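Throughout, read-outs are computed from the coordinates displayed, never taken from laboratory work. Predicted model only: the values in this text are computed from it and were never measured. Cβ atoms are built from the backbone, for glycine too; each structure is taken alone.
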Structure 1
Amino acid sequence: MSKKILVVSDSHGVNMNLRKAIAAFGKRGEQLEMLLHLGDVGSLSGIQKLVDCPVVAVRGNCDNNSELPGTQVVSIGKETAWLTHGHLYGCKMGTERMKEAARENGASIVIFGHTHMPLMENFSDMKVMNPGSISMPRQEGGCPTYLVITIEEDGHLEFAIVAM
């Protein structure tokens, strides 16, 4: 049976849509293997109370006095992902600096936030993704979005941006 990882960013403490996204995987996200939050969290403990799965988060530019790390490396299936909010790597100007940092950390996936706009890019050696913002979207149409990573039984990963 496949496993699911919910990836969100930029909730800024407004968790109404996050609750809806979690509920798509059971009342407390019982079908989730993990929840990844890419910064501008608000209250991490508040998010942890919403789910029964592990929550991995990184610090965003609005997470003042946060104990969260600036980046994290996580194993997803047979691959390694490098997580960042993106603001310290010039993410609004492109993804090159983040891809370089991911390579330096042995990762083949970059997942970042900050822009409030969803993105999926597939390069020969790297996948780059942004789930967009779960509460304050900036893309045309203004629809909140999140990312679902499905880990198939054979370890293959599928990625889908979900609009709410």
Structure 2
Amino acid sequence: MKTTRTKKMVTEALLLGAAILFQMIEPALPVAVPGVKLGLANIIGLIALFMYDWKSMLKINLMRVLLASLLRGTFLGTAFWLSLSGVLLSSCAVILLRKFSKLSVIGLSMASSVFHCLGQILAVSVIYENSYLISYLPMMWLLSIPTGILTGILARLTFTRIRKGGIEHDIQL
């Protein structure tokens, strides 16, 4: 029993490290639309959800935002609050959808992307006290669908590699 808990803790620490790495390098990746990110760290949250449970996903997602902001020097700045609000809303949405729907990992990833955008727009509207920023939401949602599909496909490919690698997890896609 203790070995299983230790193995889970080590795996979660490795997932957290990967999530922080993705969050740190993602702003340097070239994208067609300025300000748009692929959401690669979301892959790690989905892996944690499917390998373990919603608590693992939430723990990794929140720690990723906190630690990456500390490493970047943006802790408690606007970027931190936008990231935190996006992660909180998207994580809660994915947890509920996983429990009450039959969405695939790609569907959950798309939903996560959409709710992440909503969380960020709501936060920036509050921070800058400007409700007109909500008008940016349809364009963000339009861009979030393909990025959600991409991260969902990458998560599914990762799950396939985990299975082939013989890692002892029953991942139900």
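For mean count of other Cβ atoms within 10 Å over residues 10-17, which of 1, 2 scores largest? Write down the numbers at each step before the final one.
Working: 1: 19.2; 2: 15.6.
Comparing 1, 2, the top value of mean count of other Cβ atoms within 10 Å over residues 10-17 belongs to 1.
1, 2: which one has P(r) over Cα pairs in 10 Å bins from 0, in percent, for residues 42-121 alone, as calculated, at 21, 51, 24, 4? Intermediate values should be presented prior to the final figure.
On the way: 1: 17, 48, 31, 4; 2: 21, 51, 24, 4.
Considering all the candidates, the number was obtained from 2.
Where does the value -25500 come from, among 1, 2, when helix-only ellipticity at 222 nm (-39500 (n - 2.57) for each DSSP H run of 4 or more, over all residues; to 500) is the thing being computed? This figure was derived from 2.
On volume of the Cα convex hull per residue in Å³, which of the structures labelled 1, 2 is highest? Numbers along the way, then the final one.
Numbers: 1: 102; 2: 119.
Biggest value here belongs to 2.
Structures compared: 1, 2; top value of mean count of other Cβ atoms within 10 Å over residues 74-81, i.e. the largest, recorded for 1.
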